[in-house]
Structure 1
Amino acid sequence: MSSARPVRLRARTLPLSILAALTAAQVALGASVKESDLPPTLEGATEVTVAPDGSIWMTVGPANKVAQLNTDGKVREFLVPTEHAGPHDVIVASDGNVWFSMRSVNKVGRIQPNGSVTEFPIPTPNASPDMLASGKDGNVWCTLTSANKVARITPAGEVTEFALPSFGSQPAGIALGPDGFIWVALKVGGKLARISMEGTVTEYKISGENGSPEDVVPGPDGNVWFSLPQASRVGRMSPDGTTAAYIDLPGMPSSIARGPDGRIWVTLPIQGKLIAVTPGNGKLEEVGKPKIGPASVAGGPGVIVYLSASGDKIGRVTLK
């Protein structure tokens with residue numbers, strides 16, 4: 001547990017004016033958008049990530065499984081040993097294993113390259129393990145929404161928990177920042193938390209009119225980017241927390257991801273839009289005409305992948 005006294009700083013605000021396609025649309029920068037139905041066994045997919053080899057991983061909560069969609073179109077499915085586990089987030093960690101959270105049974109899981117699945121319990125009961133990130137320390141980090149904590153999990157499954165200083169902050173999105181620290185979006189209180197590999201926590205306040213952050217990603221510009229659904233904005237913050245800027249969106253963001261093209265990609269499922277934000281100038285570009293209400297989004301080698309809010313379709317943006 002962290003013994004250091006947390007520091008709270010307020011940011012200064014600056015204005016800033018699968019594989020087989022059913023549909024395809026040409027978009028700017030030579031990219032193309034393809035959308036297709038997921039196989040029936042993968043319906044209900046929730047979160048998605050792209051591995052370094054280009055394969056797509058997703059959690060399928062209703063079927064209690066994690067699935068891999070390979071670049072050749074073949075699907076591998078991994079049943080979670082504990083029934084009704086509620087698999088939620090999924091990442092490919094720096095240790096080469098796939099990790100996933102299980103909200104309903106208070107565990108995280110690991111899938112090794114040989115296909116073996118191992119579960120690790122979270123010490124605090126009913127902690128609601130939620131989103132995951134891979135740290136520069138080789139460990140996996142996980143937000144524990146109901147426990148108001150963040151967990152650090154070693155490749156062997158040893159769990160250490162770190163309490164957040166703000167009561168009931170509901171930690172949600174988590175990412176390794178460009179500064180090498182873990183960053184967490186705190187839904188209650190409108191803050192971002194910055195956590196060292198040793199567990200020292202610093203919180204930064206977001207200006208009140210921007211609501212609560214939910215997702216967070218490292219930007220190619222050295223800043224931390226985050227979504228603000230209540231304000232229909234995305235924001236960016238300097239790693240020292242002293243400067244923040246906000247960009248208006250044409251709708252409520254659901255998920256954000258850093259793309260291989262150096263842009264921040266944002267899904268607006270209610271409006272049925274996929275937006276790319278250029279960090280340098282804040283320019284917004286609506287990419288294609290998605291027909292599936294994009295929700296969870298991830299970037300990978302040369303691609304952006306997103307799932308539909310209904311969980312039965314997948315979209316792929318190939319960047320040329």
Structure 2
Amino acid sequence: MDGTAFQSSNVFPSLGAGAYSLTMKDVNGCTAVKNVVIADGKVIPAPNVSSDISACLGSPIPLTNIIYESGNKLLWYSSNGILILAPTANTIGKQTYSISQLSPEGCESGKTSISISVLDCTPGIFDLALRKTVADTNKTYKPNELVTFNVTVYNQGNTKAYNIDVIDYIPTGMSFAGNISQWKQSDANAVSRIDSLAAKDSITLKIALRVNIDFQNGNLLNKAEIFGADLDKLGKNHITSDIDSRFDKNPNNDIGGKEKSPTDDDILGDGDGRFDVIGGIDPKHDEDDADPALFRVVLPKDNCFDLARRRRVMPNLKIWFCNKNVLRKKGN
């Protein structure tokens with residue numbers, strides 16, 4: 001040891017802290033030298049973790065919550081005790097590690113458990129869309145008949161939406177059937193609430209409206225619209241618009257949304273009023289939180305009696321007697 005005489009024992013009593021040169025010789029006279037550092041006997045405490053660590057995906061792991069002695073090195077161990085390099089934030093999720101600290105003299109402390117959560121810190125995009133269609137698109141309806149519609153709400157953003165409120169504007173000539181529990185009548189319209197909708201998910205609400213018994217031949221236009229939503233379940237962060245739509249209860253202010261046009265059923269427009277108008281037909285700029293559904297009502301003439309007998313006296317009057325004794329007339 002440090003140039004002293006060789007000894008057969010591998011025990012060197014009374015050595016103080018410091019650096020030493022240890023020379024070893026075998027029976028053949030071959031030697032080898034090893035530098036040895038003896039620590040001062042100070043106990044090195046395990047690192048202290050003030051709280052678990054969170055890091056954004058792809059960013060460095062912050063170490064400000066880890067307390068250890070200056071000049072020492074942190075050692076990281078996997079959950080199964082294998083020594084690893086410092087962890088990286090390359091995968092979203094929560095992982096548990098153990099850490100210790102190593103002194104310059106090579107003395108290692110005990111281990112401390114630590115959890116690291118890797119988060120997707122991409123700014124949230126809130127984007128809802130709605131599409132309304134007649135369930136049976138090939139059917140022609142009659143007065144007093146139920147018409148079922150599909151109202152599909154899409155979450156096109158990357159954040160979950162809560163308390164999505166939808167309104168169905170019941171047109172003149174129709175009445176709320178009230179036979180579907182998802183909807184309730186509100187003034188002259190019907191409303192429904194979707195408790196939550198995950199990002200990239202969709203949900204379809206069915207609503208049934210009845211054609212009024214006194215409605216004459218012609219088209220009926222039924223619209224639906226999203227009029228509110230929240231960023232949280234408790235409704236503390238209420239949303240009145242998203243990236244391409246305004247949420248309200250006004251069926252007459254939406255960009256695009258023209259029935260039987262390219263903006264009918266479109267859910268990919270940007271809602272930019274600089275390039276299209278209310279009721280416009282350019283799907284690139286459709287305001288996709290509202291949508292119309294148009295269908296036709298035809299009066300069954302074979303079930304009616306033509307009472308216009310004196311056309312010379314009333315040339316513009318047409319009268320039918322039909323549908324459970326309801327008198328219908330058409331003309332001046």
Structure 3
Amino acid sequence: MMIKLQIRLARVVMGAFVFLLALPSLPANDLGPMPWDKLYSSCMKSSVDVHIYKSASGSAEGSGFVFNEAGYGFSNCHVVSVEGTRMVSFGDGTRLPFKVIVRKDDLDIAMIKVESDKPLYAGKLGYSSKLVVGEPVMAIGNHATMGMMATCGIISGINRFYGYNWHLPGNEMATTIHYDMIQTDAYIVGGNSGGPLYNSLGEVIGINSGERRFARRMAFSIPIDKCITLMPGLLTDAAYYKFTLGMNVDARSVGIVTNVVAGTPAEVAGVKVGDRVINVDGKTVKLGLDFWTYLIDLKPGTAVRLTLKRGKADVITTVILGAPK
């Protein structure tokens with residue numbers, strides 16, 4: 001009897017071994033989640049503590065993160081709206097100044113730019129639309145203003161209602177209401193606001209915003225999809241594009257051109273619908289939003305060098321920005 005049982009067990013083990021050998025070879029990131037320690041060491045490179053030093057009344061603190069090599073990133077409006085000397089600090093101790101590019105106060109979303117003379121480590125933006133309740137997440141930020149640290153938990157709910165009030169400069173009150181928040185039981189307290197919420201693949205899936213008062217481990221993050229899709233319109237409204245280009249790139253995509261207007265600089269340069277923008281003036285485009293940030297404050301007459309992926313071929317062209325209409 002014992003011999004038969006051992007034979008059966010050996011067959012099961014051998015079958016499992018053969019199955020594993022038959023699995024396709026995949027990049028490490030596609031095999032599943034990273035261990036917590038590796039997740040933190042990877043994600044902290046693009047996470048920042050936010051410090052705003054006020055001359056008379058101390059300092060304000062919060063968190064944020066960088067999503068492309070040019071230093072553009074996200075935080076909360078209630079973190080960065082304070083007036084003063086603005087600085088961020090990275091996990092390795094590097095301290096750099098930053099400025100606020102655009103704010104959406106009613107949604108508490110702010111785009112910032114960290115000023116650096118060299119490319120910065122860029123965090124990867126994921127898809128909040130793909131989240132499922134129960135999956136593990138990590139929040140990184142200036143937890144309780146004690147410096148950068150991590151808290152872990154799961155996705156407790158999606159499409160949650162969450163509203164809160166906060167003070168604008170001059171003590172005017174702002175009200176923020178979301179109906180599609182990510183709920184997590186990872187601790188998010190004062191100082192974490194504006195920081196990233198990562199999935200187990202090291203992708204930012206939300207901007208940490210706050211916690212429900214008088215409730216334990218009930219915290220909320222703004223979905224990253226919302227932040228990304230809002231930005232091109234906000235940047236346009238803020239008059240950062242004082243030129244004519246004539247092409248549209250989907251901010252949420254990997255840089256896909258969705259429209260080219262006849263007779264515009266983009267058409268003259270040979271840009272076509274369906275092209276994928278992979279580089280702008282030597283800067284990598286991982287996401288369509290990168291494309292839009294690289295165009296900020298350019299002037300008419302500027303020559304912009306684009307590298308496009310068209311089918312399997314790389315196409316390099318130069319677009320001369322036109323005068324605004």
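Bear in mind these aren't lab numbers, they're just calculated from the coordinates by the rules spelled out. The structure displayed is predicted, hence computed values, not measured ones. Cβ atoms are built from the backbone, for glycine too; each structure is taken alone.
Here the criterion is mean count of other Cβ atoms within 10 Å over residues 85-92, and among 1, 2, 3 the highest value is seen for 1. To which of 1, 2, 3 does the computed value -0.52 (log10 I(q)/I(0) by the Debye sum over Cα atoms at q = 0.10 Å⁻¹) belong? Checking each candidate, the match is 1.
Here P(r) over Cα pairs in 10 Å bins from 0, in percent, for residues 37-92 alone has been calculated and equals 27, 58, 15, 0, so which of 1, 2, 3 was it run on? Attributed to the structure labelled 1.
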